[in-house]
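Next up, some structures in structure tokens.
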Structure P
Amino acid sequence: MVPAHEVGGLMRLDLLTEPVDGLDEALAAVDAFDRALTGGLLRPRPAQAAGLTELADAVAGSPLAARAAEAAEKAAAGAASEDHFLALAAARTALLGSVHDALTARADEATGRTREEAPAPAAAGPQAPNLTAAARSWLGDLARTGWQGIDHDVVSGSAQVVSAMLPDPGLRRLAVLLDGFAAELAASCPSASLERIPVRRWADLWARGMLLTLPGAAAAAPTERVTGRLLPLGVDVQEHATAAQAQVHAVLEPADGGTPRLVRASVSVPKPDTVLGAGVWQLLRPHMTLLAAAGEGRSMDLTGMPVTAEGDLLWQDECARTGEPADAFATARVALPTAATPPTAPLDRHPVRLAHPVFLEGYTAEQDADDESVTFTLGGHRLPVDTDRVPAAGPLGPKAVAASGACVGLLRWDDGRFLLQPLAVETTVRRKTVAVHAGAWAGGTTDKAGAKAEKAATDAVAVLRERAGRLLRK
């Protein structure tokens with residue numbers, strides 16, 4: 001068990017290493033269906049039919065039982081319609097949702113925190129049934145073709161549907177998903193040349209797209225307005241070739257003295273592939289003042305800030321002002337143990353979405369000499385540390401993690417085990433305790449490496465803006 005501050009509790013690492021009942025069986029059924037989908041369902045082979053049956057059997061005790069069984073039978077005969085594919089996507093999503101719920105319950109038990117109840121689903125807004133039907137038809141074509149048979153003709157079938165959906169705000173979530181999915185498939189054509197097909201990822205995108213065609217599936221989450229003090233815990237940065245996102249995890253202390261709650265605030269921006277590392281802050285920083293506050297170790301005072309039931313702050317700079325200094329480790333020791341955890345939206349119930357803020361201290365850190373992987377050990381229990389998720393846009397690296405004695409991080413689950421993604425660590429430098437944060441450069445930096453990357457990004461962005469302006473003038 002991990003000792004915590006006296007006002008908090010104990011984090012039980014032993015629970016994170018114990019098996020979760022039924023988890024392996026649920027994932028095996030998902031994998032069986034994904035293999036069937038990989039080969040295509042136009043003329044399924046016996047092994048594919050068995051995979052479809054395994055998925056249907058896994059939800060036999062649920063309200064989806066009859067529809068999943070019928071869909072599996074039709075798909076195994078090569079006679080499945082879009083409605084049958086929709087039922088299979090729902091069964092697969094339900095299984096992964098059950099895995100998410102089991103892992104979330106285990107994480108809640110290990111940390112001793114409570115989880116808020118999910119609100120009633122939002123009312124379905126008007127949708128263009130012809131466009132959602134066209135989207136289902138294209139996804140059905142993908143299912144019949146399978147990942148091993150995709151070609152540019154099949155993939156290009158989404159172009160007209162996406163173009164028609166993008167102007168409609170109610171369909172934009174589905175349109176963006178289909179657009180990105182099609183682009184990823186197009187970049188992989190012909191699939192026969194791929195060394196490895198991302199089976200789970202493409203099946204995830206396919207199933208999510210199918211369910212988003214249902215009325216109300218993409219409805220906006222209900223929101224409320226909150227007032228109080230926001231205490232940042234850390235910043236998670238995700239960077240791709242053409243996009244970057246920063247997500248600040250924090251504890252919100254309501255002004256009315258209510259129970260503190262865990263919240264998130266995110267900002268995403270497109271970026272040129274020439275902007276790397278610390279340069280992404282140049283693109284992210286202007287869109288959210290919270291980044292500067294988190295980088296400088298300060299709280300923020302919120303007044304009427306909108307927040308969803310799932311704990312996502314819909315950030316508006318006019319609703320926030322910079323507050324007093326707030327040490328993330330003091331917040332983790334005192335406020336985090338008593339903070340309530342928000343519920344998860346139905347479609348977001350997936351193991352990959354697990355990101356549970358936690359605090360550990362008093363452990364022994366070990367670093368592998370070959371691959372530099374880090375493991376924390378306490379009380380005979382080991383917890384792998386996912387240093388690959390630590391962004392290059394900050395000073396935190398594997399060496400600082402391996403030399404640490406306290407860590408604020410996100411508890412995640414991947415490859416069949418719980419992992420810890422560090423957001424900040426406390427380490428000793430010249431006999432002094434020093435905090436190293438992944439988001440330390442969010443508000444600017446005097447660090448030589450960070451300053452150099454920021455200058456390079458400034459130059460690159462200035463050149464791109466000048467070229468874009470020249471094109472517009474022409």
Structure Q
Amino acid sequence: MLTAALAAAAGTVAPPLHSASGAAPTSAPTSAPTSAPMSASGPIPASDGPGSPVEYHAWTTTADWRQGADHGTRPADGDRPGITITTPVGTTDYPDPHTGTTSTWEYATWTGPVRELTTPATELVASWNAHTPVGTWIAVELRGSYSDGETTPWYTMGRWAASDQDIRRTSVEHQQDGRSRISTDTLAISDPAGGLRLASYALRLTLYRRPGTELAPTVWRLGAMTSDLPDRFEVPASVPGPGRELAVPRYSQEIHKGQYPQYDNGGEAWCSPTSSQMVIEYWGRRPVPADLAWIDPAYADPQVCQAARGTYDHQYRGCGNWPFNAAYAATYPDLQAVITRLTSLTDLERLIRAGIPVITSQSFLKSELDGAGYGTDGHLMAVVGFTPDGDVIANDPASPGDDQVRRVYRRRQFENNWLRTKRYDANGQVTGGSGGICYVYWPVKSAPGQHQALRAVGIS
């Protein structure tokens with residue numbers, strides 16, 4: 001399901017919560033792109049090129065964490081540096097809107113440095129990778145500066161925990177200031193045609209734990225994708241590169257219809273967690289038996305049920321929150337995950353050639369994607385390869401069974417459906433397209449060619 005980033009949001013800004021101010025496949029390095037995507041006015045720079053409309057930046061190293069302002073936090077060294085609690089700076093009561101209970105928590109904060117954007121943006125999506133033991137959780141907030149010098153309020157981008165024992169992970173609705181708004185997981189400028197843009201931003205982490213415990217959350221990666229994409233109903237065709245297909249497990253969401261309807265009405269709406277689970281297992285990670293003990297043993301592919309529970313957003317009432325899917329993937333050992341945009345099918349091919357599958361979000365009419373057999377206002381699928389002719393090989397979870405998940409979609413149709421920012425819905429009304437949004441998951445210890453491919457598409 002396409003997240004609510006394409007829909008309008010309304011209301012007032014929520015007040016701040018607290019009172020304080022397995023073995024990975026390897027491959028050879030990839031070759032250079034053979035073409036650049038085009039907009040109505042000419043080429044759109046590649047995701048790694050100067051003037052690109054997309055920028056992804058993350059804080060991941062000890063040096064990165066030391067750039068921020070610590071209030072009761074410190075960088076945690078090790079093979080995977082992160083930020084964690086040292087001495088809490090206070091306590092706060094959190095009334096969980098989804099359980100009706102109020103609990104007291106110790107907290108500490110880390111506020112990142114201001115990130116000036118090379119290309120001022122109309123949208124921003126934050127994502128994070130974290131470890132939250134039972135009895136801990138995190139909140140991710142954002143404050144931006146507009147191109148006219150004014151600032152946004154502190155927006156909440158997510159309240160998150162890996163489990164649902166302490167809080168219910170949630171986005172926050174009704175956040176806006178009249179100039180920008182939060183639609184579930186995305187900050188969007190309300191009137192981009194007016195010329196206003198986001199010129200810079202800062203991210204803030206608040207780390208929570210139960211009073212008296214020594215356990216603490218650790219955040220290993222915190223980042224954001226910003227973009228300013230042109231309005232376009234159609235993107236010009238790209239030139240196919242070499243074909244390759246990755247051996248990604250195949251799971252159908254449809255076989256889970258009616259299972260655990262408390263998570264987005266059951267499996268029929270589980271395209272996002274099903275796609276995530278396929279790629280998680282491609283990298284050799286799986287839930288342990290204890291994680292699956294709550295699932296009816298008669299159900300096939302119980303790990304998909306686990307993924308649905310682990311990605312469910314109790315405010316959005318769905319499993320399609322983009323950063324929640326990335327955060328879930330990163331709960332598996334040494335797996336990293338980001339939400340970004342790619343500006344071309346050539347960039348996606350580069351990652352596939354390096355052995356990295358990509359989960360894409362797209363919307364289309366039934367007539368716009370031959371072989372799918374359905375139309376959708378938003379759907380996730382895992383791109384696992386390209387044929388020698390350049391057509392897209394996708395593991396499409398909207399299939400009747402696991403044995404029918406592998407699909408080959410015409411390159412031109414897939415490319416346009418995924419990269420466009422405007423389209424016509426079934427009623428002939430203009431609505432939004434995803435503009436190349438995608439999930440990218442990969443291990444901390446990856447092959448040099450994979451790191452090279454990631455850097456080439458703007459991920460580091």
Structure R
Amino acid sequence: MTLALPSQRQYAQDHAAVPPVVSASLTVPLATGEQIQYANLDHAASAPCLRSVQDAVDELLPWYASVHRGAGFASQVSTKVYERARGVLREFVGARTRDTVVFTRNSTDSLNLLARSLPKATSVVLFDTEHHAALLPWRGPWVRRIQTPASPGDAVIALDAALAAAPTGPRLVVITGASNVTGELWPIEELAAVAHKQGARVALDAAQLAPHRPIDIKSWNVDYVVLSAHKLYAPLGAGVLVGRADWLQAADPYLAGGGATKQVVNWGDRLGVAWSAVPERHEAGSPNVVGVHALAVACKTIAARWADIEAHETALLHRLRTGLRDVPGLAELSIFGGPRVGVVSFTIAGHDAGLIAAALSAEYGIGVRDGAFCAHIATRRLLGKVGSTEQRALRASIGLGTTAEHVDRLVHALRTLVANGPALNYVLEDGRWVPEADIRQLPSFLTD
């Protein structure tokens with residue numbers, strides 16, 4: 001089988017309207033011995049790096065130094081970069097004047113920080129469709145998990161009822177902006193309105209939403225928002241928690257160490273510690289100034305091009321879903337059938353999702369995700385909804401690195417695999433399908 005590489009002109013045309021990514025012309029080996037342009041259809045897991053982010057990181061690295069605790073000029077530059085990023089993130093999410101901006105490692109870290117900062121006996125209400133990052137930090141008798149709703153309206157009604165039955169006292173509602181399983185958009189404003197009517201605060205997991213739609217927590221009346229750099233085309237290990245400062249200020253530091261301390265004194269057999277105020281209170285240790293800068297640059301780049309980004313993704317999502325309808329036996333997963341960002345999960349009757357994903361990679365140079373997408377409860381319930389007995393699904397997700405050729409290649413590959421099966425023999429290794437004779441070589445920096 002010979003797969004033609006799309007022309008550089010075609011790639012330039014497909015990417016002209018949106019900010020370019022570093023890997024736009026990346027080629028990968030096939031197990032058949034050929035090379036092909038990589039079709040990255042796994043943006044929902046981690047998005048490729050923006051060219052603007054790469055340039056910004058290269059510009060900063062010569063100035064990289066300690067943050068907050070250095071008198072040297074390079075340290076002053078790094079501190080300025082780090083603190084300026086707070087303002088960029090504040091503007092990107094539409095924060096209120098008094099909201100604090102705490103930098104973390106990712107959304108999981110942000111939500112665990114918030115969970116550690118809740119007042120005693122806070123009631124937490126959330127839907128069981130959440131990503132594990134938003135599902136697992138809240139445990140104990142005060143947590144109420146609502147089963148998957150049938151519609152956005154049902155979600156609002158179910159939340160209202162759950163809060164009405166919750167104990168009095170502090171309350172927190174955790175909601176997602178866009179499902180990482182199906183891409184469907186949740187009714188953020190309506191859920192927030194119900195929550196506030198019942199005296200609850202709202203934490204928004206915007207990890208999957210932020211790369212695709214503008215965020216405005218002030219107008220949505222959301223109390224906290226979290227997001228991750230690696231979803232936002234800045235894959236350098238940074239995240240953020242933006243929101244009301246009082247609970248965070250009242251809580252002990254998430255991590256104890258330098259930067260979180262205002263003063264430490266020796267009181268005989270114990271230490272006396274005065275903790276810093278937020279946000280430094282929850283940013284112990286030397287901060288990831290390069291990652292934070294990368295995140296801020298990505299946010300500025302994306303915010304300047306929202307119209308182009310939405311048009312790009314809308315056209316490609318329509319192309320993808322239309323093409324998938326022609327694949328025999330394919331069933332798309334859906335929570336309630338509403339509007340979505342560029343994520344589509346599906347099953348193919350009679351075909352193992354892991355084997356299909358392996359063949360797409362080895363024979364077609366396509367990257368997709370297979371599994372339960374760190375949302376096991378939601379994914380398996382949706383699999384049952386389409387009548388699948390499998391425990392895994394396939395997910396194709398698009399973004400700034402996606403082209404029309406990528407989408408068309410996926411559809412063609414799926415139709416071919418359904419009709420003829422994989423062209424190669426595959427075996428299971430450590431629970432994953434791999435070609436029996438895989439001649440693909442890792443890049444040289446991994447083989448030296």
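Please treat every number below as a calculation from the coordinates, not as lab data. In this text, all values refer to a predicted model and were calculated from it rather than measured experimentally. Cβ atoms are built from the backbone, for glycine too; each structure is taken alone.
On distance in nm of label points 7 Å out along Cα→Cβ at positions 116 and 404, which of the structures labelled P, Q, R is highest? Walk me through the numbers before you get to the answer.
On the way: P: 2.7; Q: 5.6; R: 5.0.
Checked P, Q, R; max of distance in nm of label points 7 Å out along Cα→Cβ at positions 116 and 404 sits with Q.
Out of P, Q, R, choose the structure whose coordinates give FRET efficiency 1/(1 + (r/R0)^6) of positions 68 and 156 (r between Cβ atoms, R0 = 30 Å, to 0.05) equal to 0.95 when calculated. Don't jump to the answer; show the numbers that get you there.
Numbers: P: 0.45; Q: 0.95; R: 0.10.
It must be structure Q, since only it matches.
Tell me which of P, Q, R gives 11.6 when you compute mean count of other Cβ atoms within 10 Å over residues 188-195. Each step should come with its number before you reach the end.
Values: P: 11.6; Q: 14.2; R: 20.1.
Checking each candidate, the match is P.
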